[in-house]
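Next up: some structures, all given as structure tokens.
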Structure P
Amino acid sequence: MEKTIIKKLSGMVNGFRLQHSLAVRDIAVEMARCFGADGQKANLAALLHDCARDFSPARLLSKARAAGINVTEVDEMLPELLHAPVGALLVQEEFGITDPEIIQAVSCHTVGAVKMTVLDKIIFIADLIEPSRKGDLDKVRQLAYTDLEEALLAAFDFTLQFIIKTGSVIDCRTVQARNEVLRQKTPFLKRKF
């Protein structure tokens, strides 16, 4: 099954993206071992996470709208963010995968989500720390195999700092996802005022 998926995927993405996906797969499978997640699901979600990444902005917007995906103002400004939810559709339509955990992990790998599963977190982090990624990712890479929550928080911090540094817009879902990690780990933030 994996060889069939890789062959089909190679016809959908460029060579660099395919190599990126294979590297993300290797990291995700290892992280799954560390955190007790399903290695096969991590394998599939990681391989397919960028299956729509080479779509043009117009195609992403069109496919998202046709499928009834909520297209936010930020998505309008940065349509490439839609490659995650559109990719989740392709996981089902093109690859016949119906497992909701895999679909969700692909869907939220770009901006995160408030209620992330262990698999969601693994794919989000593995995508960020893949060796071809540039930037000061040492902290995320060091935590990726030992402390999933701290690695996720460091990944969100890196992502938000990168977005600010490049002068781009911030998707509120990333801020909300980061806030949820903090709320879960900090008792003071759990209190309701």
Structure Q
Amino acid sequence: MDLTQGTPEEKRARSKKMMVWFGIGSLLMSFAGLLSAFIVSRKREDWLNEFELPSAFYISLIVIVISSLTLIIAKRALSKSNNQLTTIGLVLTILLGFAFIYFQFQGFGQIIEAGYNFTGPTSNITMSFIYVIAILHIAHVIVGLICLIVVIYNHFRQKYTASKMLGFDLAAMFWHFVDILWLVLFLFLYFFRYII
């Protein structure tokens, strides 16, 4: 497909989607570097080989996967001009995003209850990595929530239609990325304990 062909609006849409993909690519490289540091650090003497992920992280995983489903429902409803179901899907997605953050902080509380703080004499390199990974991901979820809030604001202004939903598409791309990213991070942390 020739990227130079099409109407100015189609070209603009393609360029904006490409910019989101470039952003996603750079974020993937950042997290890949962090996971590489996690892998290399396992050779340290103070590395905690048998760590348990907090149970709240399991709940947050389920919550964020459901949030992707509600966003898919919202987008399909918009493509069928069902504004009421679109609104419900968007609101549920935003609420689930906030619930995800809540359960992440519950997970931090469980890590602290297990005796591991982020820094200080009760910290551990393994658990500090888990804090950093989760906090950086939460920061990206917050960006995703801001995007979704803009989308719902524009939806109420009836800016999107079945044939004109670029802003919705861009926000959905990023939201699904942060959802899949947490799934990958969670699985990495979960299975890493068994392969070292």
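The numbers here are math on the coordinates, done by the rules we state, and not lab data. Source: prediction; values computed, not measured. Cβ atoms are built from the backbone, for glycine too; each structure is taken alone.
Matching task: -28000 is the computed value of helix-only ellipticity at 222 nm (-39500 (n - 2.57) for each DSSP H run of 4 or more, over all residues; to 500). Pick the structure from P, Q. Walk me through the intermediate numbers first.
Details: P: -20000; Q: -28000.
Structure Q accounts for this read-out.
Where does the value 2.8 come from, among P, Q, when distance in nm of label points 7 Å out along Cα→Cβ at positions 116 and 148 is the thing being computed? Don't skip to the end; give the middle numbers.
Working: P: 1.1; Q: 2.8.
Corresponding structure: Q.
Comparing structures P, Q by percent of Cα pairs over 30 Å apart, which one has the largest value? List each step's numbers first, then the result.
On the way: P: 16; Q: 31.
Of structures P, Q, the maximum of percent of Cα pairs over 30 Å apart occurs in Q.
Taking mean count of other Cβ atoms within 10 Å over residues 92-99 as the quantity of interest, name the structure among P, Q where it is greatest. Each step should come with its number before you reach the end.
Numbers: P: 14.1; Q: 19.0.
Ranking P, Q on mean count of other Cβ atoms within 10 Å over residues 92-99, first place is Q.
When you work out mean count of other Cβ atoms within 10 Å over residues 20-27 for each of the structures P, Q, which one comes out largest? Can you show the working numbers first?
Numbers: P: 20.4; Q: 13.1.
Sorting by mean count of other Cβ atoms within 10 Å over residues 20-27 in descending order puts P first.
Out of P, Q, which structure matches 18.4 when mean count of other Cβ atoms within 10 Å over residues 76-83 is calculated? Working shown, then result.
On the way: P: 18.4; Q: 15.4.
Computing mean count of other Cβ atoms within 10 Å over residues 76-83 on every structure in P, Q gives 18.4 only for P.
Assuming 27 is relative contact order in percent (Cα under 8 Å, 6 or more apart) as calculated from a single structure, say which of P, Q it is. Write down the numbers at each step before the final one.
Numbers: P: 20; Q: 27.
For relative contact order in percent (Cα under 8 Å, 6 or more apart), the value 27 is produced by structure Q.
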